[in-house]
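Every number in this text was worked out from the coordinates using simple rules, so none of it is lab data. All values reported here derive from a predicted model rather than from experimental measurement. Cβ atoms are built from the backbone, for glycine too; each structure is taken alone.
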Structure 1
């Protein structure tokens, strides 16, 4: 079985959707090809072959070069990866007659208590650095409708998503809708340990949407009570980077780097809690960095933003606080970092959450089953052994 993977956002190997596509491709039993508008970078090893089509991701499936590539490769399945508009790729003329599976990792969180222009303005505020306002609004207002229409007319064969409410919204339109939860893998070779000089870690984009400013303010309050605490911010570029660097210059127990991390796992293993105080779901569900922190044995302190709420599930490995609440975030961090028995219980819960609910290996087995289902045949023995 040959599967052609297509990202519906611009390919950046360090970003969540690219990492998710690579994790799936590396673990499923099919021959995996990637087509992207930029070089695959660190994800190259996950694919049997990579193919470059010089076009923005949103237009790539409609280009003549893409059509020629599909004609030459003759994939059995095309697997598109992205947000709520990813299923729209199934309408590309080059894919007519080919089963299309869409993995939908992100759906905008609709603002409440707004109407008309106020609604659109608030929704626009929830865009991310990689998804603009127009695309965010289009996803929120037309994404589910588009997915249902394509499932109904047969152009889209299946949707895989970790977002429970989205799966329920798409179910019944036709095709197959599967809740597939992949985010990390537990590595038994090393785990985070308790420390009397605890470190709080955040890894991700320096965006207001992700609550970086709230975390910085909470740490400044926390260190008055727990002066041995440290804050480690591993930031990708964003609007909050400059402020975080400026504050770190005045606080010796706060360490900030901006740019891609060479070894983020080492930072996780050196920490005692991961903090993800998201204001809204401004990234994929779940944020892979947060899941990887839990997979390293870190309790998570986060908010009830949907992308975090899906990750923590029954909260056996996490403490959840209201959004935008500096005092409660500081109190929650203090409660975890000063109670060793509670920390150990939450650390074990975090590992269990990843192993039983968010394991990439289990997700890949589900997706193999989806591939087989849309083709109406099981994988061959050769494919099973890949």
Structure 2
């Protein structure tokens, strides 16, 4: 439909098309066409209309920031701010500053981010842009959450409700406050606000914030399916391309990150997001590291490492006990903890797991159906039980 309204052979129209495609996706709950938008960045400076350039860079920068491509978003908003200032496209300034603030926060430059969103608020008031004022409020609340200023985020007064506000930004503001309330354990209020945000708009911001609030509330009340709720948050954030709200949620609620990383089904994806957001220090504060997450063997205690190595050599529990001067029952207990930490259910599976690594296991130590192998086992059984 959009392609029929533009001349795709004209540079200006190609940029406008990329702008509108992204914007439609944002309004209907998912960031699409980011690849096309990236391609269009090569054409932007060939467009002689500063309004077209600024509009494109605003939407493109916002999509990049929401997708947690913070470095790209920062470069885009720097160009946007320069263009809008030089050519007096004042109407773009509040939104350029707001997106710039989100990119800075994503890169953990939080003091600069808060100063920048305050400038966005100032410019919005100067231009009497009520939508810009609400946009700055929503972003400021999330930046305060990331900075650990939860009480300040909750105490920040929202601007008065007025006509003419874009539904997507109104929903984002409600959802941002809901996330702040959830973080401070005001669960019922948070859920009510998040529901109101989703009812107001189909925009990606309100939808992603609703998922974040749902997950944080589940953690606060220790709901029956905390892990499943948090897994759904990550999967939907990836599907929507709205990872920034996930980053905000787990920075304000580190317990959320712990749950995400405890799930074997989404652990790798969670780690990818953490590294994109440069949150390795947050991992360390939780007693985690990239190597420990990628390689469960790194989480083993010194004694468990010893038992693991000897199991991989093909020794029996009795032989391991004699080697380490501990009781056979103690070896058995260590072995079962190895199963739990490595996600296997039997000695056979443990040996196969080790064989898939670069661990040097002699082939003849692997259990087989031949002589000396003992009775065959099923995946759910443990020959040592």
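Figure out for me which of the structures 1, 2 the number -21500 belongs to, where helix-only ellipticity at 222 nm (-39500 (n - 2.57) for each DSSP H run of 4 or more, over all residues; to 500) was derived from the coordinates. Numbers along the way, then the final one.
Working: 1: -12000; 2: -21500.
Derived from the structure labelled 2.
For relative contact order in percent (Cα under 8 Å, 6 or more apart), the highest value in the series 1, 2 is held by structure 1. Assuming 15.2 is mean count of other Cβ atoms within 10 Å over residues 65-72 as calculated from a single structure, say which of 1, 2 it is. Among 1, 2, the structure yielding 15.2 for mean count of other Cβ atoms within 10 Å over residues 65-72 is 1.
The value 5, 24, 32, 24, 12, 3, 0 for P(r) over Cα pairs in 10 Å bins from 0, in percent was derived from one model only; which of 1, 2 is it?
Details: 1: 5, 24, 32, 24, 12, 3, 0; 2: 5, 21, 25, 18, 13, 10, 6, 2, 0.
Clearly, the read-out refers to 1.
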